[in-house]
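> Quick heads-up: structures coming right below.
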Structure I
Amino acid sequence: MYPSNLYIKIMIYLFSTLLILILVIFIIPFKTFYLLKGFHFCVPHMLRIFFGTKFKWEFSFDNSCIYDIGSDETDANKLCGLTYHFNPHIDSVRFGWEWNPSKNKIDIDAYCYVDGSRSNTIIASVTPNEKISGTIEINPTNYTLTLESSSIGSVSKTINKTKNNKVKFLLNPYFGGNRKAPHTIKIYLKRL
């Protein structure tokens, strides 16, 4: 006896859905992320799993990343990174960023939580539309965050850590601190 048409359609649908999920979670690198006005999270916003110990992105900020939110200018926005939990406020490492009007540049930070304790240190300052390469290396006792571009050369920051989980979740761009995006912001971000 042959399977029914309905059974075949269901199997094709399930297989197609699974294939799309595999492509989105493990393979397809997004290139443009939007932080929409009035929101923290970016579009597209995807959960991705990562098993490696070193990962690298290429990114740039266009002029939409220039903003004025008053006294909260120093709140760190998040660019990309990883966490060992669904809650990144426990153990995570990311590149953070914020517009610095006094320098007329974008500060890029090492933004980390280790056992629930946050640290945020500026690594370098870059200009809008500058192409930057960022690498996070996961070593047994620390993270090494490295930025490279034609204007800054190669600059690194090392942060001590305690966790060594094999499975990690990649983190997407996020606006804030406590403020939401004041206008739509576009970030070019590609995982290499």
Structure II
Amino acid sequence: MMLAATMNTNPVMLYFGQEVGENAASTTGFSGNDGKTSIFDYCHVPQHQRWLNNDAFDGGLLSENDRKLRDVYSEILQLCRSKEAVKSGAFYDLMWANPHITRQYFYLRHTETEKLLFCLNFAPQPVEINIIIPPDAFNILNITDDFTLKPVFGVSEEIPVNKTAAEHFGIEMKVERYQAIIYRI
């Protein structure tokens, strides 16, 4: 979800109930068991009904995991609305400079006033990895000195970065399994 929502300035679409874990695993109305919620029938969507909680609209019947999922979706959508680099910034793909990386994806989103580094791990295990940021990226970002990565999403520790080392050896980073993290540069 993070990649689809932040890779470009385009809008992002959520399927009905996706934010609360709806798996649409039943035959309903005119729809077969096809993994899609119905938009044409008068039917209930179980996860959405749990969110409605007998008209309390508070998610009171959702499981803890489903509430956490909804919070993550909410946080991602708020990030898309509040971060200038995501709303209107340019995109810089870092994967060409990191051909050794196969189950993770790294990119930059940036404007004149905001620079963000996105780190996504699609692997089922945590990774410790070095992300190379090429000189071209630093030129585009107008970064000439060492800097500190400041946490924005999914992480709490700052990372001091030596610019020259980042260009040649990479920035050492740990990303948990299936995790997305964002740093401000």
Structure III
Amino acid sequence: MNYIVGLLGYSKVGKDEAGKAFLDEGFKRYAFGDEVKLELAKHLNIPVEDLHNHNKEKYRDKMIDYGEGKRKDNPNYWIDRLRNKIIDEVLNGSNVVITDVRRVSEIEFISSLKNVKDEYKYKVVLIHIDRPGTDLDKDTATNYAVNYAKHYNKIDFTIENKYDSDILYAITKYEIKHKIYDNG
């Protein structure tokens, strides 16, 4: 069985850190934000690395504006960019982790994949990464998405990030084995 795992949570709770544990288990990483960066870099005619490295803060507002601008025209714009890539990976035998689930539409996209899992023999899991003290995000859409997922029972389980990144990694590895693979 193959897996599609979405990591949901506020900014700076450790979604990418938790994602590293999945990468070490052979999962392929995808992120909606990476698609924004690829397209914006092309639009600005700059190397995409500039949007990933120490210059990232310089472009943060442009990335947000560009991403939201595309969502205004089509709320599923970034989902549409990743949908076939993710499904193709899984149907070709890979496991996938999406490290930046932060919108209701992204939660619904992942939930919609659960509806077809039996036909394609893959399992879909949505994990909430939570860090005490990060109850609100500056981004109101992320706040709404996290509350939406909780209210409508979209979350399969939560990983609490109470410590440093090494402990989060270890906890995530444990959860992969015991809550994903053992229940697959």
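Laboratory data are not the source of any read-out in this text; all were calculated from the coordinates shown. Given the structure is predicted, the values throughout are model-derived calculations rather than measurements. Cβ atoms are built from the backbone, for glycine too; each structure is taken alone.
> Tell me which of I, II, III gives 0.8 when you compute distance in nm of label points 7 Å out along Cα→Cβ at positions 146 and 162.
II
> Continuing with this model, one more query. Given a value of 9, 35, 33, 13, 6, 4, 1, 0 for P(r) over Cα pairs in 10 Å bins from 0, in percent, calculated from one of I, II, III, which structure does it belong to?
I
> So helix-only ellipticity at 222 nm (-39500 (n - 2.57) for each DSSP H run of 4 or more, over all residues; to 500), computed for just one structure, reads -16000; which one of I, II, III is that?
Source structure: III.
> Right, something else. If you work out relative contact order in percent (Cα under 8 Å, 6 or more apart) for I, II, III, which one comes out largest?
Across I, II, III, relative contact order in percent (Cα under 8 Å, 6 or more apart) peaks for III.
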